[in-house]
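Next up: some structures, all given as structure tokens.
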Structure 1
Amino acid sequence: MSLTADVTVEHRDVDVELVVQDGETLALLGPNGAGKSTVLAALAGLVRSTGRVVLDDRVLSDSRGRSWVAPHDRSIALLAQDARLFPHLDVRDNVAFGPRSRGESRESSRTTAASWLAEVGMTAYANRRPHELSGGQQQRVAIARALATEPRVLLVDEPLSALDVEAAPEIRDLLRRVLADRTTVLVTHEVLDAALLADRVAVIDSGRIVDLGETTRVLSRPRSDFGARFAGLNLVRGTTSDGALRMPGGRLLHGLAESPLEDGQPVAAVVAPSAVSIHLAHPHGSPRNSLDATVVELEPHGHRVRVRTDLLSADVTPAAVAELGLHRGSRVVLAVKATEVHLHPSRPVSLA
């Protein structure tokens, strides 16, 4: 059993195919405006799309057959960025609203609500109104409300984006527990959310899937520029030349290949910024890769400084920035060991 979707929303230039297996969490990543929320809205039935959406052999929408299942009858729940609780209802009745609207009695729906409030740790707040809750508490109630209808699929749209830094870790842990073995499509901009919550990741850019695979692979060996930025890695593209990557300008980047490479085939290299060192001249006894570059930006990055160049980014200490006199436009030499450069073929995206 699975969710299979071919979603095309022409006026938003979105054309995406997805397969989400039963009990799997698929994370959708991508820059703002890439089409992630549009995909969720189409799956939920809130946006009309061409194509076909099928859940457990039940056709939810099919533009060719002109079939369409209303949002409330899809067995799909959407958990949005904002809690969007009903302000005139207390916490218990907010959670009971879904079961009640599906035909459960008042007593039964309140029993269901009590069970889910216990699950999210909000039993003590059952009689409060939304305005009496913190942002984190409201999101807990929203999670309980979304799950109280026992949806076959849960759509989660950046649930932590509106929370403060103290509340976010607790809600992330809660989601990790309640999403286990539940079919979920998650939109997030946080690498930690993808790492902890998702089984697979799809990277969407300009309304198209540009990378798709298991979370570990996408975060460690990204095949898209956004995926590399999201994971905090350098991604360099080129073609194979004598086992190395030849960049468009002709320079070679030597590394280790995950599989045999043929000369001339498209290839990508992934390099962690922490593996790149910066010098003012080519060092003696340097690693195999020693490349001239120009600094384009310096950014604070935790207790270090991320130096972005026109070739690779490097993480160095503030003391190194001062010692080397780095600034925008500085000419530098980047050194990185070949063992820190991971080469892999640039393959087309597969839905499998």
Structure 2
Amino acid sequence: MYRKYLSILISGCVLTACTGETTASVTSKTIPAEKITQIEAKVKKLYPDADTKLQHQIVDVAVESLESMVFIKGGAFMMGAFKAPCNPISTDRMDWSPDAKCNTALSNAETGANFMHKVTLSNYSLSNHETTYHGFDAFKRAHNLPVVKAENRAKYDLSDEQFKNKATPTKTWQEAKDYCLWLGELTGYPIDLPTEAQWEYAARNRGKHLYYATNNGYIQRKNSHYLVNGRYVDYTKDEWNYGGLFESKDIKQFPPNPLGLYDMTGNVTEWINDWYANDYYQHSPEIDPQGPSTGTRKVMRGWGGDAPFITSRGGEAIVQDKYYPTYGFRCAVQQTTPVK
């Protein structure tokens, strides 16, 4: 984390006037001070009645959202569920070859993921991590809404710090969408949810034939082992890149993929901007596809349970019956130049 809180005094008074309160600014090694000042002014304008602590949190979240953006150079790739070896020693450690003939998942035919099609993407940026409670709490409190798990936090006297770095659950697609748009309003950048094509392209390290979006394209499970010359060898702690089904949902627990993106395999399933249709791949436009124009479900990518393959996809109702801990999201900057 590059930022720190810094009290700023002007002519004996604090930044917000001579009220006796201290107002923290945020410093960054990657975001210019002028941009941070603009964000602070926007927060004060939008939320003049918010207490100082909440204003600080909102500024912190907005600045960190820009710091976390990874610029991804666009390009062409074949989107969809490419084939896998038919009899691998382990599905956790597979290498693609042009003669691979077997499906990676039975669901791929049902969801239309098996239909390979060419996609060409423009440049964009994608957050290197899934949205956390810290960010989602700021959004909720700024709009006078209860934070997720508010009752449990009060009942068991749990602090915000205990949730801060965990990927936040969601109940609806709309609140994920609104959060990203809110960051855009605060920062002045066109922030939104990523498209499905953008998500897959980034997870596959710009469209390469990888089965998992880990640091090396394999799954190396915590407290597990692999087979070498007929013998099982335990992964060392330094080799772990996947936590498993019941691990804590803290972000950045394992190495990122080669682009610097964390938890594209594992942790939570992520909401995507696109409407879902199982036949969409068959008539998707090549250039910057945005998904169907209408629908009843939204695409989700990644997985919150045991790791499937990058190219698996699904559609979920836009309103769920509760806050599911495995339904999260990350945001993207929809412009062709880097955040600066």
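To which of 1, 2 does the computed value 9.0 (mean count of other Cβ atoms within 10 Å over residues 229-236) belong? Label of the originating structure: 2. If mean projected area of the Cα convex hull in nm² is computed to be 21.3, which of 1, 2 is the source? Of the options listed, only 1 reproduces it. If mean count of other Cβ atoms within 10 Å over residues 221-228 is computed to be 21.5, which of 1, 2 is the source? That value comes from structure 1. Out of 1, 2, choose the structure whose coordinates give mean count of other Cβ atoms within 10 Å over residues 61-68 equal to 12.9 when calculated. The correct label is 1. As an exercise: FRET efficiency 1/(1 + (r/R0)^6) of positions 77 and 293 (r between Cβ atoms, R0 = 41 Å, to 0.05), calculated from one structure in 1, 2, equals 0.95. Which structure is it? This figure was derived from 2. For which of 1, 2 does relative contact order in percent (Cα under 8 Å, 6 or more apart), calculated from the coordinates, equal 16? Structure of origin is 1.
Bear in mind these aren't lab numbers, they're just calculated from the coordinates by the rules spelled out. Since we're looking at a predicted model, the values are computed, not measured. Cβ atoms are built from the backbone, for glycine too; each structure is taken alone.
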